1. To which of P, Q does the computed value 4.4 (distance in nm of label points 7 Å out along Cα→Cβ at positions 10 and 66) belong?
2. So Cα Rg over 2.2 N^0.38 Å, computed for just one structure, reads 1.26; which one of P, Q is that?
3. Figure out for me which of the structures P, Q the number 0.5 belongs to, where distance in nm of label points 7 Å out along Cα→Cβ at positions 18 and 50 was derived from the coordinates.
4. I have -24000 for helix-only ellipticity at 222 nm (-39500 (n - 2.57) for each DSSP H run of 4 or more, over all residues; to 500), calculated from one of the structures P, Q. Which structure is it?
5. Computing distance in nm of label points 7 Å out along Cα→Cβ at positions 58 and 74 for each of P, Q, which one ends up highest?
Structure P
Amino acid sequence: MGNRASERLEIRLRPEANRDLRQAAEIAQTSVSKFLLDAGLTRAGEVIAAHRTWTVSVVVFDDLVSALDAPPVINKTLAKAATAADELIERR
């Protein structure tokens, strides 16, 4: 019984949306809850996957790998600011 659903989620919807969802669930021969849960989890998986992955062309990927493999370029202004910050911290 550990897999039994215990959480609830409530939504507000227009009457026509309610009608369409109920009709679709009936056609699919399932409950409205299961219909909504299946559709919602499918979409959630798509959104999460799109957030976690990038799809880029081969050219962009090769440019990224080349940039990551190249030795770092020193930004003199940033290096100077970091040194000044270190000196300020040491004086305290």
Structure Q
Amino acid sequence: MVNGDTLKQLLTRCRYILAKKPSKWTINQKQRADILFEQYPVLEEVCHHNMEFRNIYEDKTLLNAKERFECWITKSLDQQTKEFNTAHIQSKIT
């Protein structure tokens, strides 16, 4: 890797990065994320989509949050990511 990490080291070190918002990443974490996403572009899409979901909870109004959640579900179905489709199914149950 460009930063000297092996692939195994990169994956190990990035697991915590993916749980944080990109605005909270350090310079080193941003560099690692860039390398990781270059190696695994689908992971970048999924990570971004996951952040969109998390941001729904920061919405101040329930109506706006519901609209954003419905848009997120539509996008999830379009992406055909099995794990995100589970959220859609669960939302229909409750």
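1. So the calculation was done on Q.
2. Source structure for this number: Q.
3. Answer for the origin of the read-out: Q.
4. The read-out was computed on structure Q.
5. Once distance in nm of label points 7 Å out along Cα→Cβ at positions 58 and 74 is worked out for each structure, P has the highest.
Any read-out appearing in this document is the output of simple, stated calculations on the displayed coordinates, not a laboratory observation. Just so you know, these numbers come straight off a predicted model, no measurement behind them. Cβ atoms are built from the backbone, for glycine too; each structure is taken alone.
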